[in-house]
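Following are the structures in question.
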Structure 1
Amino acid sequence: MRFIVRLIVNALALWLISYIHFMGIHADTLTAILIGGLVLGIANAIIRPILMVLTCPLVILTLGLFTLIINGLIFEWVLKLVPGFHVPDLWAAIWGAVAVTVISWIASLILHDEGEAKRSR
């Protein structure tokens with residue numbers, strides 16, 4: 001259930017970024033946004049941890065700033081695979097990944113389930 005909520009939040013964040021054409025990032029259809037949210041969620045669950053382990057020395061050397069590059073690369077690579085989604089360049093992807101992270105964090109705070117938090121203790 002938590003994964004589905006995460007996917008919906010990602011799709012809403014992508015929709016907001018696409019709606020305001022943040023840094024030139026936009027989607028042609030709602031289907032592209034939904035597929036983008038799904039693929040981005042799967043990539044963040046599978047590919048991101050692998051890249052974090054492989055680039056651990058760079059992350060440590062840059063005091064964590066290389067994580068922004070990793071997030072931007074995943075954002076760009078994944079959304080370029082989705083037909084109908086347009087990401088202009090790496091800088092737009094980095095800022096788009098930051099925006100999705102902030103929007104998802106705010107949405108997670110709003111959608112926080114107290115019952116689930118009590119069950120996990």
Structure 2
Amino acid sequence: MDIVLSNTSGKPIYQQLFEQISAQIVKGELDRDYCLPPIRTVAKELRISVIPVKQAWEELERKGFIYTMAGKGCFVAPFKPRDLESKRNKLVLAKLKKDVAYYKELGLSLQQLLKLIRSHYDS
């Protein structure tokens with residue numbers, strides 16, 4: 001499990017944790033029933049408070065990416081490939097809705113936006 005946090009991204013730490021771990025799950029980098037490290041261990045290794053780690057784990061569980069077994073820890077939920085695709089699509093659509101609204105406020109047309117996306121995606 002690789003996590004890289006940024007203090008300058010503007011995103012809360014718990015959100016960075018949630019996004020990176022959920023992405024690793026969706027991409028199949030973290031297998032089903034993989035045991036996530038304990039909250040305190042993650043906090044210590046990343047040199048952050050346990051609070052954002054706890055918030056991220058709670059969000060991961062609330063969104064169905066992980067499950068908790070009392071006294072044993074948190075584990076990656078078992079997914080079928082099509083379930084992973086569905087989870088990925090839900091994450092993408094939630095972010096896209098917010099982003100597209102912002103781009104519309106900036107006055108970008110769909111064609112302008114697609115051109116920007118293509119140039120950035122390919123580079």
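List of remarks:
- Structure responsible for -0.25, -0.73, with log10 I(q)/I(0) by the Debye sum over Cα atoms at q = 0.12, 0.20 Å⁻¹, for residues 15-78 alone calculated and labels 1, 2 on offer: 2
- Computed -25000 for helix-only ellipticity at 222 nm (-39500 (n - 2.57) for each DSSP H run of 4 or more, over all residues; to 500) - originating structure among 1, 2: 1
- Top of 1, 2 by distance in nm of label points 7 Å out along Cα→Cβ at positions 47 and 103, largest first: 2
- Among 1, 2, structure where Rg and Dmax of the Cα atoms in Å as derived comes to 16.7, 53: 2
- Identity of the structure behind 0.05 (criterion: FRET efficiency 1/(1 + (r/R0)^6) of positions 31 and 111 (r between Cβ atoms, R0 = 25 Å, to 0.05), calculated), options 1, 2: 2
- Relative contact order in percent (Cα under 8 Å, 6 or more apart) from the coordinates reads 23; which among 1, 2: 2
None of the figures in this text is laboratory data; all of them are computed from the coordinates on show. Just so it is clear, the structure is predicted and the values come from calculations on it, not from any experiment. Cβ atoms are built from the backbone, for glycine too; each structure is taken alone.
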